[in-house]
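Nothing in this text is a laboratory measurement; each read-out follows from the coordinates by a stated rule. Bear in mind the structure is a predicted one, so any value in this text is a computation, not a measurement. Cβ atoms are built from the backbone, for glycine too; each structure is taken alone.
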Structure 1
């Protein structure tokens, strides 16, 4: 029998005469998190980590946002907690998926309504605009601009990458099919901006039936503080649960003890 499938979670065994459709059994790995007002138990074997837009254009001092005068200090705040959390999640077998802006060079799938968000007067440095450094264009696939910040280098042998072209990582992307192929149903969310791309992706995930958990210390926004407060409220009220990366680390440590 020969394995047929891109990952061990969703695989057949086939031969010239037989097709065994029974997927491999996965041992549950339960952890319990404090996510006020509740304790939440989840199965790490059915969980994926979604990291959104921790990219040079948003988080690097020479990136796009800094170049147009935005204080990126808040956008860099998730770097330290993610640096602690991601290796532990990988070690526990939790897939890490980087969901980043990665636009086509010709912007062929970007409508004027979206271009207007980032260049409302039509003559600024918006999507696809040239940066003065790194020979880069704003959030263009394969460019320095769209790259993950150095402090959070992806694990090339394990991590997955999904380009996105809207606030939500699900719209016009392969994210949903990747997650279903991984056979996960619980998603941990991190990244920037919490109230924009993180929230849009989390909200769509909830509408698609995924269990959603926002890691508050691993997400941030350059928007006013009330935007983050409203996001946390709405996630907790309508779309899932809110906890922290450090709480995940504690729960994984206690679960392994």
Structure 2
């Protein structure tokens, strides 16, 4: 969901006052290390920080991706109207989304508004922020696949509706296609099925076997070092794992592992 633009937006974002009033805009402000939170309502900071910490921990444990220490700003609005008024002219893509990640120079910004899906939206966009801090680039399907995977808390994944749906679809012949995923031209062009397949492929790589997870870890490690490993489908560790030949059987019988507390070297 990263939006490439030379436009420098919201120069005074960190200031707690609007340009048109002397009253504070932000009801809540908080900071932990390089991560700042600005909110027009009380979002429940303890739960917010727990979700941010959980996403960062899982990225580190699963794929050895970590924040770099550059600033991350989380900006939360009281409702959709406030969100759109603040962003519509500067980030038009926000009009179609409940939340959005935007890279503003060396500041990684997450915008969202209060809704019943705020926790999910926050986890998704924070995943994007950390990925784009750690990696100079990454394939779109991996970017979205990891964000979709981590937007659900770890304890809820094995029983989630999309896990049950994937299992049912696999029993009638479905499996995600890596060739289709690698041909997606842009985030703006992605449809619901492509988001689902990105999640499914990432889920399988992380959980099908040690070899499949290691292939993804090593692929991202090469990108982190500034190398260009080519398409994931042709990456040597991926080919050696033979994971794609088992994709349908994985989803037909899988129970996604709830525990991810071990980092595989």
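The figures follow:
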quantity	calculated
Structure from which 1.00 was derived, FRET efficiency 1/(1 + (r/R0)^6) of positions 186 and 242 (r between Cβ atoms, R0 = 35 Å, to 0.05), options 1, 2	1
helix-only ellipticity at 222 nm (-39500 (n - 2.57) for each DSSP H run of 4 or more, over all residues; to 500) derived as -13000 - corresponding label from 1, 2	2
Source structure (of 1, 2) for mean count of other Cβ atoms within 10 Å over residues 202-209, computed value 17.4	1
With distance in nm of label points 7 Å out along Cα→Cβ at positions 98 and 130 derived as 2.1, matching label from 1, 2	2
Given 0.50 for FRET efficiency 1/(1 + (r/R0)^6) of positions 34 and 146 (r between Cβ atoms, R0 = 35 Å, to 0.05), calculated: source structure among 1, 2	1
Comparison of 1, 2 - label where mean count of other Cβ atoms within 10 Å over residues 114-121 is highest	2
Value 4.1, calculated as distance in nm of label points 7 Å out along Cα→Cβ at positions 90 and 178, assigned to which of 1, 2	2
Structures 1, 2, by distance in nm of label points 7 Å out along Cα→Cβ at positions 50 and 162: label with the highest value	2
Computed 19 for relative contact order in percent (Cα under 8 Å, 6 or more apart) - originating structure among 1, 2	2
If FRET efficiency 1/(1 + (r/R0)^6) of positions 82 and 226 (r between Cβ atoms, R0 = 25 Å, to 0.05) is computed and equals 0.05, the structure in 1, 2	2
